[in-house]
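Please go over the structures that come below.
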Structure I
Amino acid sequence: MSKIKALSVSQMNVLQIILGLIVVTTGLKLYWFFVAVMVFVFGMYIASDLFHVQTRWLIQIIGLVVGVIGVVLGVYQKQIAIVVVSFISGGYGAYYLAQLLGIKSGVLRWIFFNVGGILGIIMVVTQGEWALILLSSWGGATLVCKHLNPQRSIAFGVFLTLTLVGILVQAAVLGG
């Protein structure tokens with residue numbers, strides 16, 4: 001039984017790494033996918049961290065349901081979806097950054113999340129497409145790093161490198 005559970009967790013990590021890499025490189029062009037992935041991840045974190053759901057499959061189903069809601073929102077209410085995903089992506093990256101800085105307090109991490117989320121909204125309102133490029137690269141890099149789980153000593157470098165690569169790839173596509 002434990003081998004099956006370990007396998008499914010590993011497969012979920014691989015899936016989230018792949019999703020993160022797609023978001024890093026295509027977040028602006030496939031904004032609805034960016035919305036779906038980030039809202040899916042957010043739904044899983046809310047289920048596990050705030051509501052303390054313990055069952056892995058239930059956490060994934062909650063994430064999937066919330067992700068589908070994100071896609072519907074992205075299709076029918078683009079502006080609202082962009083504001084929501086900017087908050088989630090900015091917050092998720094800031095939460096991960098707090099973890100990399102060694103902040104153990106859940107309350108402080110959620111403060112980082114909220115500050116990052118508010119900054120994400122401010123950026124997208126003032127900078128538009130360029131903010132979406134930055135935030136999708138930031139959010140996708142967070143997703144990849146959280147599930148690659150590199151040693152803390154190199155995690156920050158991997159995180160920044162992925163974010164920069166995402167910005168450069170998306171900027172090249174935008175410019176082309």
Structure II
Amino acid sequence: MSDEGAPEAGDVVETVERWLRERIVGLGLCPYAAGPLAAGRVRLAVAPGDLEARLTALYVEAERLIATDPAACETVLVLLPDAPKSFSLFYDETELAERLVGEATGDSLQVVTFHPRFRFAESSASDPANGVNRSPVALWQLLREASVTRVVEADPDGVDAIPGRNRDLLRRMTGEIGES
């Protein structure tokens with residue numbers, strides 16, 4: 001049960017959908033997201049509750065994704081409105097999530113972390129480049145390894161260029177608008 005004033009599942013989904021359209025696809029932070037999003041092959045699942053509930057939901061979504069044809073669903077975003085506000089604590093939970101998914105699916109899926117306070121290990125908390133993985137709500141993305149492999153094999157140079165391009169874009173945007 002959520003606290004009074006906590007966001008409703010529909011509000012969380014709407015917020016994340018807008019973030020995907022405007023930031024991830026709109027800014028081109030993930031050039032491979034536009035097609036699946038436009039085709040309706042991105043599932044958003046809300047998993048409120050404590051750590052056990054979140055991990056259970058992740059496990060169920062991982063099994064469901066593996067059993068689903070990629071033409072119907074390419075990736076799943078497990079939205080975690082009750083996740084820790086601290087990125088460090090959330091990252092600790094993510095390590096558990098990665099182990100769970102690995103045990104459940106072998107190396108078929110990977111878990112990608114997004115959080116409102118995401119921070120790359122080598123960066124300062126204020127570095128705009130952290131915005132690549134900053135989301136309006138904590139979430140775990142279940143990404144098919146076969147999809148990653150296909151993209152990398154098709155355009156290895158393009159894939160390698162994405163992190164630097166995103167870092168430069170976000171830093172430049174921050175300089176232009178004066179905020180992260």
Structure III
Amino acid sequence: MYAGVGARETPPAVLEAIELAARRLASAGWTLRTGMSPGADQAFYRGAVAGRGRVELYLPWPSFESGARSPMEGAEVSVLQAPTAAAYSTGARFHRGWSELSADTRALRARDVHEVLGRDLVSPAALVVCWTKDGSVDGEGPCVGGTGQALRIARDHGIDVLNISRPEHTRRLRRLSAPGS
């Protein structure tokens with residue numbers, strides 16, 4: 001089980017690399033957790049679906065990015081249509097400006113909690129794979145938004161993070177997703 005997250009403004013070449021990695025991870029038996037945001041999330045989703053892998057989609061509301069969903073999506077894709085109340089509580093713990101967020105942004109950040117900790121919030125992903133411009137692995141510094149939220153939660157839970165903007169992390173991801181691994 002891995003969480004696939006990243007910036008909406010991920011460069012096209014990186015999106016292609018994410019799709020390929022997600023396809024290979026699916027073929028190697030990894031289950032993807034993601035949130036369908038434009039950019040990296042959707043690239044992870046496309047790759048996992050193309051690789052006929054299992055996908056757990058965590059949405060902030062039922063219609064979120066519905067046009068980006070694949071008509072080829074089958075029973076291997078499960079969907080949580082909205083975050084649970086407990087995810088909102090957990091999300092508030094990891095976001096310094098929670099009280100200033102709009103209702104929609106709170107839903108997005110609560111959804112990020114599920115991506116890392118699962119539907120029940122007690123089944124953490126084994127790994128977070130992401131892309132950020134700054135190479136963050138802890139969600140601090142200029143890494144903001146949902147990716148920052150996911151990385152702060154991962155750090156708190158001792159979950160390994162591979163940020164593919166770091167060459168050494170890209171090499172590790174290639175080994176994880178290599179055929180026969």
Structure from which -29500 was derived, helix-only ellipticity at 222 nm (-39500 (n - 2.57) for each DSSP H run of 4 or more, over all residues; to 500), options I, II, III: I
Structure with the greatest value (metric mean count of other Cβ atoms within 10 Å over residues 50-57, set I, II, III): III
Identity of the structure behind 10.0 (criterion: mean projected area of the Cα convex hull in nm², calculated), options I, II, III: I
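Every number here is computed from the coordinates shown, using simple stated rules; none is lab data. In this text the structure is predicted, and so the values were computed from the model without any measurement. Cβ atoms are built from the backbone, for glycine too; each structure is taken alone.
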